[in-house]
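Just so you know, all these numbers are worked out from the coordinates, no wet-lab data involved. From a predicted model like this one, the values you see are computed outputs, not experimental measurements. Cβ atoms are built from the backbone, for glycine too; each structure is taken alone.
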Structure I
Amino acid sequence: MLVALAATEASAELSRERAHGSAASAEIDEADGRISTIARGYWTDGFGEDESDEYVFVKGILDEPRPSENVETLAEALRLVHGALRRKLVLLFDGLDRVAELERLASVFAEDVPVMRRAGVGFVVVGPQHLRFSPQRSIEQEFETVHLHGATGVDSPEGQAFLSAVLRARIGGDVLPPESAHAIVRWSGGLMRDLVALGRAACAEAYAGGSDTIQPEHVDIAADRFGRDLFLGCTRDMAARLKELRARLGSSKVVPRSGVLQAFTVATELDRQLLIERLIIEVPGTPVRYVLHPTIVPLIPGLGAS
C-alpha cells in the first residue's frame with residue numbers, strides 16, 4: 001500500500017516534469033505504465049459467455065488493500081521512475097499513530113521501508129507510541145532514525161510561547177484572550193493533539209453560552225469533560241495506581257509543575273498502559289519527565305467513589 005502511494009506520487013511528478021519539456025526513455029514509460037496498472041487496476045479480457053463479461057476490471061492495490069505478488073514489480077517500477085526525476089521525493093505518512101494492529105503495521109514496514117530505501121525515496125512515518133513497548137519494536141531498526149514526539153514542556157516560557165502560537169494559528173486573538181490561551185496550554189499538558197482538542201471544545205462551550213470570546217470558565221468546563229473522557233475504560237488497577245501517584249503530589253492543585261512524578265519510570269505493564277492511554281504524559285528531555293495529565297488530577301480523588 002505505501003509503496004503504491006509512493007509510486008503513484010512519483011508517476012505524478014514525472015508527468016509534471018514532462019509538461020515542462022522533460023523527456024523519458026521507453027523503459028521509464030513502461031515502468032510508469034506498470035505503476036498505473038498495479039496501483040489503480042486494469043481491464044482485461046473476460047471469460048464468461050455473456051457479452052457483459054467480455055471485459056472485467058481487475059482491482060489494483062489502492063482500490064482493494066491486500067497482499068500482492070506485484071510488490072516487487074511495483075518496487076522496480078518505482079526505482080526506475082524515481083531515478084528519472086530531477087527532484088526526489090520525500091513522503092510523509094501521517095496518522096499512522098492511530099493504528100491499533102501493530103503486527104499488521106510492522107509487516108507493512110518490513111516490506112515497504114526497504115523498498116523505499118532501494119528506490120531512493122525519503123520516507124517519514126508518524127507511528128504509534130506504544131510500538132516502543134510491543135514485541136514489534138524491532139521494526140524501528142528499518143528506519144535510519146526514530147524520534148519520540150512527546151509533550152512540550154508547559155513549565156518553560158519557550159514551551160508556553162510555542163503552544164500558544166499553535167493556538168493563535170487556529171483561533172484569532174480577539175476570540176481567545178491571553179489568559180484563556182494560557183489555561184488551554186496548561187490543561188493540555190503540552191500534548192499537541194490535546195491542545196487542539198481542548199481549544200476546539202472551549203470554543204464550542206463559548207458558542208453554546210452565547211459568548212463572543214473564550215473565557216477561562218469555558219476552558220475549565222472543556223477540561224473537566226476532557227479529563228472524564230480520558231477515564232473511559234480505566235480499570236480498577238489503573239485507578240488504584242493513579243491514586244497512589246496522585247498522593248505523591250500532596251495537596252497542590254493543577255499548576256504547571258503540580259503533576260510532575262518524581263523518581264517515576266515506566267517499569268510495569270500497568271504503567272505502560274497509563275502512558276499509552278495518556279493518563280500519564282512523557283515529556284522528553286534530560287532527564288525525561290513524567291506528569292499526570294492535568295485534566296485528570298482534580299478527578300482522581302473521586303475514582304472508585306460510590
Structure II
Amino acid sequence: MQYWWVNQNQTYEHEVHGGYLWSPKTNANGARNRFYDAMTEVTTGDIVFSFCDAKIKAVGIVSGPHQSHRKPEEFGAAGATWSEEGWYVPVSFHELEKPIRPKDHIELLAPTLPAKYSPLQRNGNGNQGVYLAPLPGELASKLISMLGGQVEAIMENASSKADASDYQEIDHILEDSAVQVTQRTQLIQARIGQGLFRSRVAEIEPRCRVTGIADSKFLVASHIKPWSLSTNGEKLDGENGLLLTPHIDHLFDKGYITFTDSGQLQISSQLPPDVREAWQLGSAVAPAAFTAGQRSYMAYHRAEIFKG
C-alpha cells in the first residue's frame with residue numbers, strides 16, 4: 001500500500017463527490033510534471049489524503065488503475081488552462097467527520113516531510129504547485145494517528161464490503177475492453193457504495209429504513225441483490241439499493257434481516273436475541289412501500305439471501 005496527498009482546492013467538490021482524481025498529463029507548455037506523472041503510479045488499494053481549504057477533509061481508497069480520459073465537464077472554469085486530455089484515477093472518497101489542519105501540527109509533521117516534492121512547506125502552508133504527491137510512510141503514519149481512528153474505520157469498512165467473488169468480478173470488469181472507462185469506475189465504486197450508484201439510491205431512499213437516520217455521513221449504500229451476482233446494469237441501478245446505517249447494512253448483507261414489499265422489517269430467527277435487543281430492532285420506524293423495481297430485487301433477497 002502506498003500513501004498519497006492530493007491538493008483539491010479547485011476541484012474538491014467534483015472529485016470527492018464524483019469518486020475520482022483527474023489531472024492533465026503535462027504542463028500547459030508540454031513539459032512533464034512530477035505531480036501529474038504520479039497519477040500513473042497509484043495502485044488499487046492505495047490511500048489518498050485530500051487537502052482542501054488548509055485541512056485534510058477526506059480520505060480515499062484507490063479503486064482501479066489510471067486511465068487516459070478527457071477533462072471532466074463539471075470542472076467548468078476550473079483549470080481553464082489545463083489540456084483537454086489527462087489522467088483519471090477512480091477513488092472511493094469518504095469525507096471526514098473530524099478534519100484536521102496540518103499547520104496546527106507542523107512541529108510534529110516537519111521532521112517527516114520529504115526533502116523533495118513535499119506537499120507541505122516547513123511553515124505548515126500547502127505547496128501550491130502540488131497536485132498528487134507520494135507520502136513517506138512516517139508522514140502518513142503521523143497523519144493517520146492525528147485523524148484518531150477515522151482512516152482505520154474507512155479501511156475496515158471497505159475491506160468488509162468485498163469478498164473473493166467480488167475481487168474476481170472487479171478483475172473481469174477491468175479486463176473487459178467492451179466496458180467503457182467511466183463505466184468501469186462506476187461499476188467498481190458501486191461495490192463499495194460510492195459514486196453514481198449511491199446518488200441513484202439516494203434519489204429513492206432518503207433515510208435508513210430501520211434507524212430512521214437521514215444524515216448521509218452515517219449511511220452506506222447497500223445492494224439488495226448482491227453486487228457480485230448482479231449484471232452490470234443491476235450494479236448501477238438505484239432501485240437495487242438501500243441507504244442503511246453500517247450495522248443495519250451488515251445485518252441486511254448477511255441475510256439476518258429483510259423487508260416485505262410494504263417495507264415491513266423481517267428478522268431472521270438465526271439472529272441472536274441479544275443482538276436484536278442491543279441494536280433496538282424492535283423500534284418503530286414507519287414502514288414505507290418499495291417501488292416496483294425495488295420489490296423485484298427484494299423478492300430475490302428474501303428468497304436467496306434472507307436466513308428465513
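At-a-glance table
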{"quantity": "Origin of the value 5.3, where distance in nm of label points 7 Å out along Cα→Cβ at positions 39 and 215 was derived from one of I, II", "calculated": "I"}
{"quantity": "At a computed -8500 (helix-only ellipticity at 222 nm (-39500 (n - 2.57) for each DSSP H run of 4 or more, over all residues; to 500)), which of I, II", "calculated": "II"}
{"quantity": "If distance in nm of label points 7 Å out along Cα→Cβ at positions 279 and 295 is computed and equals 2.7, the structure in I, II", "calculated": "II"}
{"quantity": "Volume of the Cα convex hull per residue in Å³ - highest-scoring structure of I, II", "calculated": "I"}
{"quantity": "Among I, II, structure where semi-axes √(5λ) of the Cα gyration tensor in Å, for residues 7-102 alone as derived comes to 27, 22, 11", "calculated": "I"}
